[in-house]
Structure 1
Amino acid sequence: MRTPLKRVVLCAAGLALTAGTVLAGHRHRNVTIDHDEPESCADIQVDFDERPALRAEERASMTLPSGGTLQLEAAENSGVYVREAARSDFEVVLCKAAPKSSTLSQIALARAGDRVSVTGPSRGEWAGYLLVTAPAGASLEISAFNGPIGLLALSGRVTARTENGPISARRTTGELDLEAENGPISFVGASGRSKLRTQNGPIGVTLGGRSWEGDGLDARAVNGPVSLSIPPGYGSAAVVESAGRSPFQCRGEACGSARKTWDEDSRRIEVGEGPVLVHVATVNGPVSVRTGAGNDEDEEDEED
């Protein structure tokens, strides 16, 4: 029995967010995010060897000069979540977790100019997640290693890079430049200018609204599946293409009238009417396109 490609993408993102980690020579650590969009440290549960971690918080507020960019660097094996609010400054909350109080006391925020990072013991038996509230239109550069990056309802310019971790962007309206190596990207939105790239990871795009508002979305994966979900009656066209001979599926009401270009080594499909503002592509990965309210039914199913 085949597993729907969209489910594969979502499961990969979920596993990356919640899976436990065995730190070499140390304790087993398990992190559970109660919500995809944590609002407080209470939403992030950390266990070491199946025991709840000791926890603490540290808060800081900062204001950048006009046109400045806040640089956020996650602690290794931890993550960063950013949301927008009606405020003029940034609030940064560090959610600390460790198995021992002596370790917990060594975890701290570090700031150098416009750069914020997390310091802690050289050993890996701790976690430090950043929860950031940003003003409207803020510019950010975010990096993470072995941990997630989450972006919620941001209207500014955001550059985010992660290795061995997922990136999630929801309801953003600004400019995004997202790149994940060995991890998935999940995007839910309807506007802005978005560039999504993965190497050895899936991309899942869910469009909202009646049409795309803004410069468009360009998503490209190498060695990973891509999925695109389009609401019924969408007013912008979308192009989806693949290089290689992986499975290519289109499901739903718009697939029957889609414009297709097929050959032995590449496949291209254009769905919908109006200007092409959404472009999703993969090299060496399967493709799943779902359109309209009835997108659970197979209209087109092209495979080798």
Structure 2
Amino acid sequence: MKSHFFSLLFYVLAMSVLCVLIAWGKPFQVVGMFVVSGMAVGSLYALGGIGLVVLYRATGVLNFASGAIGAFAVMLAWQLGQWGVPAVMTWLAAMPAAIALSLTYGRLIAPGLAWREPVVKAIATLGFALIILGMTAFIWDDDVRKFSLPSDKQAVMVMGLRVTVTRLIVILAAIILVIGIWLYLGKTRMGLQMRALANDRNLSALIGVRILKAETIAWAIAGVIAGFTGLMFGDLIRLEPVVITFLVIPSIAAAICGRLDNLVQVLLGGLTMGVIESLLTLQPTLKDIRPIAPFVIAALALLWMQRGKQLLFARDN
């Protein structure tokens, strides 16, 4: 435990030093603006990674369709807004739509692949993502759109910086979600059953774990996280289904930071990826490497956390 704590501490310090070096010599207000923006984007990466980890721990499925589910949800919310539906109602419609898509795969397709290899399960979700993306493209033409939330017009001052409430919501949501899922998995009966299911599906069935119920809850949670992440991404970054669909890529990098198991490491990984990716914009010679920054950070974090150990993930034997 002590070794794990010092590993996390070293990671945080190393990323902090890297951020300082990248931003060295830039005005405080400019750096602060990029840090806040990066934290918001990093929280989106972390939220996506948390959804991946929760589902992977319960079902053994690495869900490449989470980004596409979020894209469909935010496009539905945008469309309802165009029809004059109040903002709150668009949210209430988008989130169930995301849950329904997630459960469609989880209940109709995933059970047939339950005993297949992890790579087969992952590729199947990629196919489902392409189906959702194709359906989204069929319904909505490729065009410039803007999706905004009422919280965009509200802001608070933090250390002299104006921070929109939307950004604060995303950052706080990631932190609260980590705490909430940790408590759920560790303190509730169903959470403990989901952890048991992740460790050994056959043994879990023998001792009476309700596999269908546990997996349904896991897919529903993944749908909620995907829908919320899609709504926030469409507001903070851009409303483009293809871009939101491939949000799953940096989310996977964040999940790798936590070895598809540790939610705190996923959160830290996502936040540092977002901040460093944002700060790289300040350096003309480095801004072109921004797209690969999350994976470089994930690789370094994984190597550091696994130093002196055999490189295994949570579900490996």
Structure 3
Amino acid sequence: MKRLLLILSALVPLLVVACGKSDPEELFYVPGQIETGTARSVTTSSALLQGQLVTLREMPDREIGFIWSDHPTPTFDNGASQVIEELEKDGSFSFTVSDLTPGTAYFFVTYLKSEGVTYYGKIARFTTVGPVDMGLSVKWANVNLEAPSQDEAGAFYAWGEIETKEYFNWRTYKLCYRTNDALSKYNYDPDYGYVDNKMVLDKSNDIAFAALGGRWRIPTGAEIKALLSTRDNPGYSWKWMTINNHNGWLVTCLEKNNSIFLPVAGYRSDDSLVSEGDFGMYWSSSLREDRPDRASYLFLSYNSFSVNSSDRCNGFCIRPVCD
């Protein structure tokens, strides 16, 4: 028994020292303490980090926070950190990081300290929005709007709306009076409602500009056609591939040695996500010229590419551009 006590007394200091390390990868992730959430509202220079305290019991000298870095293993030594003073009632917490570099991958992790022991959540990542020179008239964003990485869908938006939502149909569409023949903005045909003869989204209805500011915006139909035309240009390559279980097209400008990945993330209709992994739909800022209740969009699949039009109330992805 004395021998066992001596062995245990020797092990305890080693365990405490191990738990005090600042490197999350050297610490084994222990579920049931703290979890790292996702990054939301990602812009060119900021992101909203989210976390969840799992154990809500009182802990002496408790400290909760985030660590973030452009290093794949964020630590107190190679990154920045923020202590969180207040939690929501359910234990969730968040913090907006700023002064980030555009077009850069960042990694973040939650931590919990108490009585000299540090617990970590799993490491998560996000990529800030940045311009990619594809040799065209505008620069294309490296990620979809609200997407934490190049292969993810991001948020879905109805045409001309600047907030996402759960249900996508004419009854919830904000630029009409519950039906497609009662449009309140962007219409040239009296049979479809109020006429203002607007054909391209104003800044006030451009979610890319609302989210990113500056010279960012949703591409026009002509700019989408220009990107699509590079399929027939020997200076570009289009390669179908799967990244992290997300299908899509990797488009490369060979002269610039730059690429963008366009995931085929489906679309939203009513409360359903449709054709995820098979079809990609990206809004333009342009109305269809013969149907004001429809707008132009980029359509992508494994064997089909086109500029089509769809009901404005549907929820599509957004890939911003900047001048």
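What the table below lists for this structure:
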item: At a computed 23.0 (mean count of other Cβ atoms within 10 Å over residues 138-145), which of 1, 2, 3; result: 3
item: Which of 1, 2, 3 yields 46, 23, 16 [semi-axes √(5λ) of the Cα gyration tensor in Å, calculated]; result: 3
item: For distance in nm of label points 7 Å out along Cα→Cβ at positions 130 and 154 computed as 4.3, the structure of 1, 2, 3 it came from; result: 2
item: Label whose coordinates, when distance in nm of label points 7 Å out along Cα→Cβ at positions 122 and 146 is calculated, return 3.9 (choices 1, 2, 3); result: 2
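Laboratory data are not the source of any read-out in this text; all were calculated from the coordinates shown. Only a predicted model underlies this, so the values are computations on that prediction, with no experimental measurement involved. Cβ atoms are built from the backbone, for glycine too; each structure is taken alone.
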